[in-house]
Structure 1
Amino acid sequence: MRPKKVDHQHLMEGLMSVLRAKGFEGSSLMDLSEATGLKKASLYHRFPRGKQEIAEAVLDYVKVWNEDHIYNVLINKDLTPQERIALVIENINALYDNGNSTCILKAMTTEASLPTFGSQIEENFRFWIDGFKALGLDRGFDSAKASQLAQEVIIRVQGALILSKGMNDTSPFQQSLNQILKMYR
C-alpha cells in the first residue's frame, strides 16, 4: 500500500500545532504523527534526523511566513504606511487565531531548545524587528525610536498572548493589536 500523502502546508501546520502546545522537549513522535495523520515511519522518511529536523523545518516554514506576511508587507512602498500596518495587524491576528494560539517562537525558547534553535528563532524575530523599524522610519520616527517601537511590538504581542492564554480571554491580545495600530498611525 502506498504511503498517505499530506500536502506541505497541512504537514507543517500539524507539526507546528504540537510544538506550540508542548514545546520541543514535550513533543513526542507519536504526538507529531497523530497531528499530521502520518505514521512515524513516514515522518522519519521525510525527516531522517527525527524531531530536531522536524522542528527546524517548522521554524523554516514560520520564517517564510514571517517574511511574506510581516516583513514584506511592512516594507512594501506600494502601500501607504496605514495600509501596511492594517494588513500586518490582520496577519498577526490570523497567525495567532485571534489570540487563542501560543506563539511557536515562544514555545521553542526554553532553556533546552535555545542552544539548538536559537539562530532560527532570532531570524524569525529579526523579520518583525526589521519590518516594523522600516515602517517606523517611513512614519518619520528617528532610528532609535523606530527600533524601540519595533521591539515593543514583539513585547506587546508576546505578553498579550501569554495574558490571554492565562486568563482564557483574548481581549488583552485584541487590545494589544489596537495599541500597535495606534503606535504607527
Structure 2
Amino acid sequence: MSSDVQNTPEAPADRPPSARERILDAAGPLFYREGFRAVGVDRVIAEAGVAKATFYNHFPSKDDLIVAWIERAEGFSAAALPPDDGPTPLTAYVAAMLDVARAERCLGCTFQNTAAEFSARDHPAHAAALAVKRRVIAELERRAVLQALPEPKAVAQRLFLLLEGVWAAVRMFGPDAPLDTARDAARRLIG
C-alpha cells in the first residue's frame, strides 16, 4: 500500500480501536516482553479494558489470540520492509532487518520466541510461526532473484540463518548484542 492512500469516511483515522484491536494491542507487547505462557487471559482482558465475554467472542481460546498476534506481528514486519524495486532489493531487506535488530526496543524475534515456547510443531502457535518463517525464506529468495544473484535459493538460506542468529543474539544480549560485523557478513553472503 502506498503512503498516499487516504482514509475513507467509513474508516476515519481518529476512530477508536475496536475491542479486537484493543485486545491485540494489549496482548502483543505483553507476549513479546514476558512470553506467552507467563501472560494469562485475565491479564490481557484487564489491560485491554474489555469484558471476558467480549474477549471470548473475538478469541475462543488463548491459542486463537496467540495465532492472531503472530499474524499481526507478521504484518508489522512486512510494513518495515523496504520496497523491492530498487537495484539491490535483497541487500535492502537485510539492512532493514539489521536496523530493526539494533533498535533498543527489539527483544529478538517474536516467531523464534513462539517456537521456543511451543515446541510441538503441531501446536497452532508453532505452526503459525513456522509458516511465517517459511514466507521469510521465500521472500529472501524472491528478492535474491530480483537482485539477479546466482543460486538465489542458497543465498536466501544463508541470509536466513544469519538473520536468525542476529535475532537470537538480540534476545540473549539485548542492546549489547555483538552485531558489529553482521552487515559485513551479509555482504559476504550476498557476494
Original post:
Can you say which of 1, 2 returns -23000 when helix-only ellipticity at 222 nm (-39500 (n - 2.57) for each DSSP H run of 4 or more, over all residues; to 500) is computed?
Top reply: 1
Original post:
If distance in nm of label points 7 Å out along Cα→Cβ at positions 23 and 175 comes out at 3.5 when worked out from the coordinates, which of 1, 2 was used?
Top reply: 2
Original post:
For structures 1, 2, which has the highest computed value of FRET efficiency 1/(1 + (r/R0)^6) of positions 39 and 143 (r between Cβ atoms, R0 = 35 Å, to 0.05)?
Top reply: 2
Original post:
Given structures 1, 2, which gives the highest value for FRET efficiency 1/(1 + (r/R0)^6) of positions 15 and 55 (r between Cβ atoms, R0 = 25 Å, to 0.05)?
Top reply: 1
Subject >> Structure responsible for 0.70, with FRET efficiency 1/(1 + (r/R0)^6) of positions 31 and 71 (r between Cβ atoms, R0 = 35 Å, to 0.05) calculated and labels 1, 2 on offer >> reply: 1
Original post:
Of structures 1, 2, which gives 1.03 when Rg/Rh (Cα atoms, Kirkwood Rh), for residues 47-150 alone is computed from the coordinates?
Top reply: 1
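Readers should treat all values here as calculations from the given coordinates under stated rules, not as data from a laboratory. Computed from a predicted structure; not experimentally measured. Cβ atoms are built from the backbone, for glycine too; each structure is taken alone.
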